[in-house]
Structure 1
Amino acid sequence: MSAPLLKGLKVALVHDWLTGMRGGEKCLEVLCELFPDADLYTLIPQKGELSDTIEAMPIHPSFVQHLPFGLKKYRHYLPLFPTAIEQFDFSAYDLIVSSSHCVAKGVKHYDSVYHISYVHTPMRYVWDQFGVYFRQPRTSWPVRIGAELMRPYLQRWDHNTAKRVDTFLCNSDNIRKKILEYYGRESQVIYPPVDLSRFKPGDTKAGYYLMVGAFAPNKRVDLAVEAFNQLKLPLKISGSGQDEEYCRSIAGDNIEFLGALSNEKLLELYQQARALVFPGEDDFGITPLEAQACNTPVIAFASGGALETVTEQTGVFFAEQNVEALIEAVEKMERSWKSFAPEAFQLQMSRFGRGHYKEQMAHAIEFGYRQWKAEF
């Protein structure tokens, strides 16, 4: 059902790219439920990789998907993304709701169109995590040089296009601070949705550790692999992405790569894991919440969104993003995993939920539009 007070408006939803159902897409799915009659704009859609709710929307792609290898190697076209997102025509709309972790918040529109943007993160690979993405030893020299040359342009574009947004929303206090730093704008925190109805504690625990998510550079799957190579403890990894080939190449026999899994199998893994390993710096991070909903503790790097989703009563933190610190945290978990109380997980999860996110988003969009309309 559309947000009742905005019924009758012509609405456009904008999301950077649609290549799978990760955290950002789960947020977008709720927006599609709020505005089922909206049009959905994105740089690249991959049908068959999305939820039924998203795939039921009228989806408008950019020219990027028609470029050579555009669907599989789209990240290589990053310098073209600003041009691609600016080519969409929003003159027929009253309201734009963007879901942005790259360029979606930079869409062009007339002043007569209200634009509210839910920011998962400012473009992390040109701001604070540039080194993680483009200054690794395994990064090829052509990619590194190209990234260094394009970084100033992308930073300017990202900063300057913030003025195209009337109202900023964001997924965590961590990102609120980054929006203020990079864009000079205030934003309202609305925590992302976690479908708590799907996740519940199991009956038994096994001896393995678990990682879930994309093999993106900021996730630091490589760090987990290196640490567990030394620990010789079983680690199961579910997901795929650009660092997968490298991580597989350095992994020992105790590390198992599972690829994409069904919801049922993933739930089983969460329930039986000794702990979830979360070694990257994420903007928010939904997987730690999914694990905690299953009464599974988390080993997390003490930075970014993990500081808002994990507590010392539901996990173990490590302060330095290196192999030695992660090994020490895993060894601490080996000694203490039985001591985590179900009540602590329940208390933590009470702060999050899909219905809570949906209600807050509907209210924020309606309130923002009405206030903007009264001042326009």
Structure 2
Amino acid sequence: MSNHYLIIGAGFSGCVLAHQLTSKTDCTVDIWDERSHTGGNCHTQRDAATGVMVHEYGPHIFNTDKKEIWDFVNSFVEFRPYIHRVKAKSGDKIYSLPVNLHTINQFFNRHFTPAEAKAFLETLADNSITEPGNFEEQALKFIGKELYKAFFYGYTKKQWGCEPSALPASILKRIPVRYNYDDNYHNNIYTGIPVDGYTVVMEKMVAHPNITITLNKKYDSLADISRYNHVFYTGPIDAFFEYEFGRLGYRTVVFEKGYAAGDFQGTTQMNYCDADIPYTRITEHKHFTPWEQHDKTIYFTEYSKETTETDVPYYPKRLAADLELLKKYRAKAEKQDKVSFLGRLATYRYMDMHHVIGEALQFAAQFIIAAQNNQPAPLFPNAE
């Protein structure tokens, strides 16, 4: 007798899992998603007025250093090479991000060599900070006050809705400083954009006769899941338990759409670093697909705000109180029977697409082995 599984959520976690289960085992899979489309926050569709492929929930650039993950996604849709170059407005000037040799020379009106720039920044760094305890201290120790105030303080305050000194230092550790003129935002060797959009990638993942997708169907505690051998939940973990202990903290994004003829800003992403400008960035989506030609353009101005009950959660805040709350929900999850939790929302972590896909592939393999050996199914893909 084949197994019957339920997956809550039709984003990358759910679609990769469904694909692996149906391609490697004898089973049927139902997928429920509360939205009207597959793809989760990576959902893409063409704008009717311009023909531009739009990332409906904000820009997503696929990048990974693992060839097996790159080959996996390309087996569904071709990912064409794309280099993400971010510009930043600070004061009355435009700079390149991440902070690189050109940024440093332009900002300080110098002409440093790589070695000179590194030595110069070391003189600006606050060496009195031995163990940075928050975002601000990490920045001051890393790049000094001038670059921190110009590129990170205002942007971070807008993005997270609090003083950077209230954020963990780990957030800044993902932001590099380069002592060369490389302005590619990503370091990973494989970087690209799917020619048909991300939603088509996931639609092809679940294009299997044993997979049934039901949209506009939200999971709640009253749902009858007794007929399933196992349930995989990829939504917010606090929502699964109906916010019994309170809501985990997220920031969300509000998008203000605009149209223009030709080219609006000349680049995909322009960050606005000054605190007195209310928005964080403007993204112009035609630049994600330089192989396409469009006479008109569409762009989105992004405002960051606290997540309310009706908002889409984007960035987990993971402040001390959130992590204590997460422990309670994970402890309650351990008491569930035949339910596993997978993905960035269910594990309450910031994850890039390639991390989500890689973890889903690994989790599926672990689950299949456990099922074949009549062992307990894995509960979470991560330890904490």
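Just so you know, all these numbers are worked out from the coordinates, no wet-lab data involved. This is a predicted model, so every value here is computed, not measured. Cβ atoms are built from the backbone, for glycine too; each structure is taken alone.
Summary of values
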quantity	calculated
With mean projected area of the Cα convex hull in nm² derived as 20.5, matching label from 1, 2	2
Among 1, 2, structure where distance in nm of label points 7 Å out along Cα→Cβ at positions 53 and 165 as derived comes to 2.2	1
Identity of the structure behind 25 (criterion: relative contact order in percent (Cα under 8 Å, 6 or more apart), calculated), options 1, 2	2
Distance in nm of label points 7 Å out along Cα→Cβ at positions 221 and 301 from the coordinates reads 1.5; which among 1, 2	1
Which entry (1, 2) yields the derived value -11000 for helix-only ellipticity at 222 nm (-39500 (n - 2.57) for each DSSP H run of 4 or more, over all residues; to 500)	1
